[in-house]
Structure P
C-alpha cells in the first residue's frame, strides 16, 4: 500500500509540474500577445499623434479660414487664419453665435443655410461679408458641411472660408473698365454718326449741287450745238451727261448710306423701310418691314445704333445667306424696344463662326457691341439650312 501511495504522489507531482509548465507557456503567449498589442497600440497612438500634428499644422498654416460651430451655432474652434482675417482671437469667439461676425444683410440667409444643414440638406458654397473687429467688411466665400456624432445626429457644422477681397477688387476693376469701355464705345458711335452727317451734308451741298450745275451746263451746251456736223460732240456730251447722272445717283446712294433721309424727320421705322427698299432693289432679296414709329421717340443714339445693326445684318444676308426674303420687326412693349431680323437663308453655326474668327464673326461682335453700348441685349439664333434670326432688345 505504501508503495502505491508513493507512486501516486509522484504521478501527481509530475502532472502538476506539467500543468505548471503549460500555464507558464500560456502565460508567456498571453504576455507576448499583450506586448504585441501594446506595441501596435503605441504605434497606432504615435501614428494618431503624427496625423493630428500634421492636421493641426495644416489647419493652422493654411490660408483658408476654418471654423467649427456646434448644433446651436456657436463657435467651438477657429484657426489662426480666421483670427487674422476677422481681427478677433479665438478666446473672443468661443461660445459666441456665428452671426456675431456676419454682416447684417447676410444674417438671415446664413441662418437659413445653417438650419438646412442641421436638417441634413445640402448647402452649396456661398458668399457673405464678415465684419472685421475694426468695422471693415471682409468678403468671404464659404463651403460648409454638417458634422455628425457616433449616433448619426447632427453635432454642428464645419466650414472653410476664403478671403476673396482681391477677387472682388479685380471684379470691380473689370466692371469699371467695362463701363468705361461702353462709354467710350458710345462716344465713338456718336462721333461716327456726327461724321457721317457731316460728310452727307458736304456731299449734298458741294458735290451734289455741283453735279446738278454740271448737268444743266451740259444740257445748255447740247441745245446750243448746231444740228449738223456735230455728231462727235453730241456723242461726247450725251456720254458725259450719262456719267453725271450715274455719279449723281451714286452720290445720293452714298449719302443715304451715310445718313438716311428719313431718320431725322420721320424716325427709325421709316428709315429702315427706306433702306430695305434700296437693299431689295440692289440684291433681289425681298425685305418686309413691320412696326410703327415709337412715341415718344427713343434717344438718337438708340435709333442710330439700331439702324446700323439693321444695315450690318442685311449686309450679311446679302453676302452669305442666299436668302429669298428677310423680315424686320420693330416694336415697343413693356418699356423695351425689340428689333427682330429673320431670313430664310442657308443659316450657319454661330459658335463655329466665333471660334474660326471669320470676318462675319467680327460683324457679330460689332453688332453686339452696338447693342451693349445702348444698354441692350443681342442674340443670334441660327442653324445650318434653317435661316438666321437676330434679336436686339433695348430698354427705353
Structure Q
C-alpha cells in the first residue's frame, strides 16, 4: 500500500516525510522535485516567509544512485527561518518560549479547537503544525508520485480558475496542448492561463492587501492518461472519486470539491449530464464529453480525471476579526501572524501533489508495488487486454 507521513512545524528545524510502498527501480530526478517546491513558493499575494525560504529536499534514505530501492523513502526540507526561532521552537528548553505565546485565536483557523482538544494554553503549539507550511513536504512527496505516473504516461496539471470574485477563462486541456498549459500557468503570477483574467486577479489581490483583507478562489486539477479501471465500485472506501475528494479537502483552507461538472450537473436533467459512449474503428471506445470528470461508479473510465476545488480566504487578517484572549477571558481582536494575502496558486500546486498521490495509490493497487519493471509488464498486458477484448485505443 502506497502511503506517506509528514512531520514538522512551521518554524521548527524542518519538515520530514517518509514514503512507503514505492516500487524499486524508478529513476528519480531530484532537481525536478526542487523545481516543484519552487513552483509552490511562487504566486502573487504570497507573504514574507517566501523571501526567507529556498525550499529543497535532502534525501535521507530509500534512493541509491538516483533509483528507488523499494524500501521507505525519507527526506527533509530544512526551514531557514528556524534560525530566527531557535529559542522559541527548539525541542529542548526554550528560553524565549514566552515571547511568541498565542492566546487570541484567529477565527477560521485551528487555533481554538486545537487548543481545546490538546489542552494547549499556548495556541502556537497548534498553529505551527496546522500552518500551510506543511504543504511544502506534500509537494515534494507528490513530485515522487508524479515521476512514477509519468513513467506510465500519466501527467498531472492544474490551473487557477478564480480569485475572489474574478474568474478567468478555463483552458480546455488535452494531451496535445498540455505542454502549452504548463507553459502558460508557470509564466502566470497567479497560475492562470487566461492573461486578461490574470491581470484582474492581481488587481483584486492588491485591493485586498491594501485593505488588510485576504482572498480565496478556485482551481482545476487533473490527470491526463489515467487508464480505465483505477479505483473500484466494490467497496465504499475504494471509490476513487471519494478518495480524491478527501485528499484535496485535506489541503488547508479547501472547503469544497467537485468531480468534473459536479455542481452544474445537479441542476440539469440526465440527458444533459451523462457522457454518451461512442465507438469507431479509428478511435475505439470514446466520449465526446467529460462532465463526469473521468470517473464513473468510483472507477476511472479512460477520460481525463479532473476536479475543481474551492479555497476560503486565509484566516490570518492584518485587519483582525473579533476574538477572545483566553489568558484573561475577555473579548479582543484576534492575533496576527505573518501570512499570505492569497495562496490559491500555491494551493493548486499542492492539489497536484495530492491528486498524484491518489492516482498513484490506485495505480499500484491494481498493478503491484515491488519493482517498476514488473509493474510495467502487468500494465502493458492490461493495455493489450483492453485493446483485444474491449477495442479500447489509447489516444
Structure R
C-alpha cells in the first residue's frame, strides 16, 4: 500500500505521523511511504533521514493526498486538508470530533474512512493510541502549572515544591486515568502536596498502592471538588469519556472558590474541556485569565515536546498502520479494537459517543463496510 505522511499545519504543531524507524519497518514489509518535504524538521528528522529509511520525498501536501491510499497524521485535518481527502481513502490520526462539528461535516463529505487514534481500544478496554500522548500531557501539565504559577505568568507566585520552612504548593488532579496518574507522578516528584479525585474506588485503591499513600485520594463529587478547590494552587483537569465531550466539572461560579492567581490546566480541552471557562489556546499564546484565575488550555500539549511525542506515538501506532497497509479496510473486519477507532465512513458517523456529542445518528460500522464490500464484489 502507498502510505502518505503530510506535514502538520496546525498552529505550533511540530510532530510528524511517522518516525524514520517506522518508515523503515513499513518499507521492509513491502509498502511505499511518501512524505512531504520538511514534515519532520520540527523534530530533527530531515528529508535525507527519511529517504535513507525508504521514503519518497514529495514537495507538497497536495501530492500526498492525491497519491496515498492511507494517510497517517498526528492532529485532526484542518479545513484545507479535509477538502483534499478522497472517497475510500483511509485517514488515521487524532480527530477529536465531539467538539468539532465543522470537521465532522467535512470528513463526511469526503467519503473517506476516518479512524481516530483516540477511540481505538484494546482487549482491556484501554485506549492504546491515546495513552502515549496522555502520558506526555499528564507530565507536561504539572510543568505548565508550575510555570503559570510564576508571577510573570499571572500566577500567585507559589513554588510547587516549596522550600524548607515554607509549605509546598497544593495540586488537585481531577481524574485518575493515564493523564492523572502521570500528572501525580510529576507533581509528587516536584515536592508538591498532591490530591487526586476520581469516581472509581478501584482506581483510587490502585493509585494509593502505586504511590504508597504519598498522595491523598478522594472520591469525586461536587462537594469534594468544591472543598478541594478552596485549597488548591493548581488544578489539573484530566477527565476523559472516550469519543464524547468532556464533562464540565468546574463551573464559572466555582472559580470564586479558588485563590487569586491559581492555575487551571485543562488537558481535556481536545474534547471540549472539563472547566466551563476553558477555550482552546495555542503554544504561542497558551494562557488567559478569567476572574483572576490563570487558564492553560493548549489543544496539542504534547507538541511542546515534539521529538519525544513523535517517537512515543509511532511506537504505539505502527502495528495498526502495518495492519491497515497490509489488509486495507479488511483490517477493521478482523480487529474489533481497530474498528472501534472508525469515527466516519462513507459519509456517516460510526461511533456512538461521537454521534451523541454531535447530535447525530450513529451508523453501524460493520454494516456500512459490508455494504461497500458487497457493492465492490
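Highest-scoring entry among P, Q, R, by relative contact order in percent (Cα under 8 Å, 6 or more apart), is Q. Starting from the value 4.4: which structure in P, Q, R was distance in nm of label points 7 Å out along Cα→Cβ at positions 29 and 317 calculated from? Label of the originating structure: Q.
Check the numbers for distance in nm of label points 7 Å out along Cα→Cβ at positions 37 and 325 across P, Q, R and tell me which is largest.
Once distance in nm of label points 7 Å out along Cα→Cβ at positions 37 and 325 is tallied for P, Q, R, the winner is P.
No lab work stands behind these numbers, since they all come straight from the coordinates. Since the model is a prediction, treat every value here as computed from it, not as a measurement. Cβ atoms are built from the backbone, for glycine too; each structure is taken alone.
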